[in-house]
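Alright, structures below, take your time with them.
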Structure I
Amino acid sequence: MSHRFIYRLDALAAISMGAALLLWASPLTTLAGWPLPPAFLPGVGLFLVPWAGFNAWTGAQPSVPPRAARVHLAVDGAWVLGSVALLVAYGPRMSGLGVALVAAQSLFVLGIFALKLAGVARPRLARG
C-alpha cells in the first residue's frame, strides 16, 4: 500500500470528521451523552481541518519526509491514547452510541498509525 493512499485516506477522514464536528457538535454531544463541555467537539473539529491539509501535503510528496513521519506518528499515537483515556474516564457516563463512536474512530486511527509506522520501518528494514 503506497504512502500516498494512506495519507490521502487520513486526509479524507480528518476533513470529514472535522466538518461533522464543526457542523453538528451540539447534536453529536447530545447523542453521545458527552459529559465534556460543548466547545470540546468544535475544538477537535478545528484541529482536524489543518490536520487534513498536513495529511494531504504529506501524501503529495514523492516520499514521506522523516520529520513529517515523526509528527504523524506522535499525533496519531496521542489521538489513540487520548481516545482511550476519554473512554476510561467518561465511558460509563456516555451513551452506547457515544462509546461506539469514540471506539470506532480510535480503532481507525490506530490502523492508520500502524500503516504509517510500517511505512517508516520499511526503508530501514530494506537497508538491513
Structure II
Amino acid sequence: MDVVFLIGRLLSSVILLFMGLGYIMNRKELVTYAARRGAPAAALAVPLAGLMLVLGAVSVSLGIYASVGLILWVVFLVVSALIVHLPRPSDDGQERTSEMVHFMKDMTLAGLALTLLPSAQQAWPLALNIGV
C-alpha cells in the first residue's frame, strides 16, 4: 500500500504541477479570463495561483511540509471554484456547462486534499517527511 499511496500523491501532484505551470506560462490569457470572470486583482492572482499549485505539487509529491502544500491546494481550488468557475446567469449554455464542470472538479480536488490533510501530520511512506 505504500507504493499505492506514493502513486496517488504523484498523480495528483503532476496534474496540479502542470496546471500551475500553465498559469505561469499562459499568464496573459489567464489574467484576461480571470478578470472577465470577476477575479479581483487578476494580474496578481493568476501568477500567485500558479505558484501555489507548483509549491503544493512539490510539497505533496516529496513529503516536504505536506500539510502546507495541501492547504495551498485547498485554498487555490476553493477560491478558484467560487470566484472564477461558479456559473453565472449571464453565461450561455455551453459556458455554463464548462464552468460547472470546472467548479465541480475544483471542489472535488479540494475535498480530496482535505481528506489527505490529517495524514500529513504523520510520516508518509516513501516520502522525505520534512516538516511533519
Structure III
Amino acid sequence: MNLNPTRLIERIGLIVILLAIIAAVILKLEVLWQAREIGVADLLLLFMYLELVGMVHIYWHEGRLSVLLPLYIAIIGISRHLLAETQEVEESHLITGAVAIVLLSISILMLSYGQRKFPFTRPTAQDDSTKHD
C-alpha cells in the first residue's frame, strides 16, 4: 500500500479520532454502569458516537465525507440536549431547538434531492484535456 504523505497524515488523524470516540464510549458506559440507569439522552449520545464511527469509516474507505452525516449528528445532538434538560430549559429555548431541528431536516431533504437530481461525477483525464483545447 503506497500512501502519499497527505494521505498518511489523514489516516493517522482518523486513527486518533477513532481512538477518542472509543475512549468516550468506554467512559460513558462506565458512568452508565455505575449509575445503573440509562435514559433516552444517554442512548442518543451512544447513537451519536456510532454516527461518528460511520463518518470515520466512510472517510477511511472513500476519502470523502458526506455532508449529510454531520447534519444527522447535529439533529441528534440538539434532540439529546433538549431531552436532557427539559425541566431546566425555558420554553423559548425548546422552540429554538425545535426550529433548528426542522431547518436541519429541510437541509437534509434539499441536499438529498440535489444529490439524486444532480449527481456529482469526478472529472476524467479526457474531460480535463477538452477544456484546454
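Quick check for you: by relative contact order in percent (Cα under 8 Å, 6 or more apart), which of I, II, III is greatest?
Numbers: I: 33; II: 27; III: 21.
Structure I gives the largest value of relative contact order in percent (Cα under 8 Å, 6 or more apart) among I, II, III.
One of I, II, III was used to compute helix-only ellipticity at 222 nm (-39500 (n - 2.57) for each DSSP H run of 4 or more, over all residues; to 500), and the result was -27500. Which label is that? It would help to have the intermediate numbers written out before the result.
Details: I: -30000; II: -24000; III: -27500.
Source structure: III.
Here, each number is a calculation from the coordinates, and none is a lab measurement. Treat the numbers as computed from the prediction; the structure is a model and nothing was measured.
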